[in-house]
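Below you'll find the structures, each written out as structure tokens.
The numbers here are math on the coordinates, done by the rules we state, and not lab data. In this text, all values refer to a predicted model and were calculated from it rather than measured experimentally. Cβ atoms are built from the backbone, for glycine too; each structure is taken alone.
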Structure 1
Amino acid sequence: MTDAIYPQCRIVTSRLLNPERVEKLMNLIVDIEGVRRVILNGPRLPSTVPYGPAKGLLNPHDMRKMIRVGSQEFELQVHVGTILMELETRDIIPLIKAACDEAFAPEVSYYVQEGRFMKTEASLSDYARYGPQADRDIIGMVDPKSRQGVVILQGGK
């Protein structure tokens, strides 16, 4: 798993973000040297209705769109409200704030918190899902119940 020595921060917005704003911010963050891992958090946007009388029918939602980050294109599966990041040093937090200012200003207010927001050790459910030889870089970053794979973006390195 990731070492606990790496600082972590999270961007908390005053409202949920539309896909265009997420795409703009993520492209700015990918260009910053020293960002190790990023998690987009928010309510899930299922492609089909998961329960109720319409179970199994298509669930059209305006916020479930394809976005392009760097050279990769993927479908946004959550309505993003919080972005968690693991950094190599605390020195890049001002660069992250500048990227947020550029992507959010003036419509969306936000704040950046520094602390411990991602798991630093594998849990029992991670062990049950991935086994003892799991990739230590993705444990804690994916939903163990998800049937879809993780999206890995290569940064500027």
Structure 2
Amino acid sequence: MATEVPEIDAHDARILEELQRDARISMAELGRRVHLSQPAVTERVRKLELQGVIRGYRAVVDYGRLGYGIRAIVRVGRVEYARMVKLIEQTPEVLNASNVTGEDSWILEIAVIDVEHLDAVVTRFCLLAETSTSIVLNMPRENAAVLPARRENIKPAVRKVTGR
């Protein structure tokens, strides 16, 4: 069953872009940036919230400044879904968890203090299934703004050049 996609016009798209850049922006400033009055922009934001397009607002924190020196990606093999969800819920170091297709069943993003802490967290998941861990060196793109999907924005695949 496909999810119904609400109609999003150019003003809504600009509002979403600005709010993803700075969710603390005032409605007056947001209106100025998207060329709408404050009441008009406030109504559009409320509509986007009611439609579930905007699911919430949050602060983006610097994990390093909170004492987490290592971020890692942990891939977990096949494991019973309910057991994995329970372990994820019991592990505050898990920042993001995705149930995926392919050789791995789960991909986790975690934040830990140091290598000893990394070992302790990964070991919990090793007890359920085979794991593979990669330490994140840097994140050149993180929390990128997401705009409405448009078919016309899809670039064609690069075609192979063949001999005549």
Structure 3
Amino acid sequence: MAYPAETRAKLRALYIEGMPLSGAAVTVGVPYETARDWKAKAAQKGDYWDTARAAYRVSEQGVDDLNKLLVEDFARQVLVTTRELEAAQIAAADKAQLLAQLADAYAKFSRAFARVNPAYSGLSVALDTLKILADYLAANDKTALKALSPHLEEVGAILGKRYG
């Protein structure tokens, strides 16, 4: 299907401004594969969206704001992945395991980032606690983990406001 040039430009702008490629694709109404192809073809022509994205962030934000954006981007990716897992047609035990692994990755990222930027250490502890909870539920109460999953975004936002 052919899309107007404006659609591609809007997708590029959303991505450069910080939205994940999958989210930008949904926003402009194109399949993720199409968005990925457009990005790859642009790179072949010398239009590197990731470089433009980094330049946009550095020019628009100070270092502290840039650090905050890095954490927010990673959190956004975790949320997108969580939503995709919820919709996936896989066994509940597999979903629980994948969610626990995702929580582990998030906690590790947070701890590493806290070493670079100590202001985020409170957030790191909070996220590590959330990971421990997810691990416990994955091992002991998969029904509770499934019930918790839709609330992770809200909990993350609360933690971010309190500690971020």
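For percent of Cα pairs over 26 Å apart, the highest value in the series 1, 2, 3 is held by structure 2. For relative contact order in percent (Cα under 8 Å, 6 or more apart), which of the structures 1, 2, 3 scores highest? Looking at the calculated values, the largest one is 1. Thinking of 1, 2, 3, which structure, once helix-only ellipticity at 222 nm (-39500 (n - 2.57) for each DSSP H run of 4 or more, over all residues; to 500) is computed, gives back -6000? Corresponding structure: 1. Out of 1, 2, 3, which has the highest value for distance in nm of label points 7 Å out along Cα→Cβ at positions 67 and 91? Sorting by distance in nm of label points 7 Å out along Cα→Cβ at positions 67 and 91 in descending order puts 3 first.
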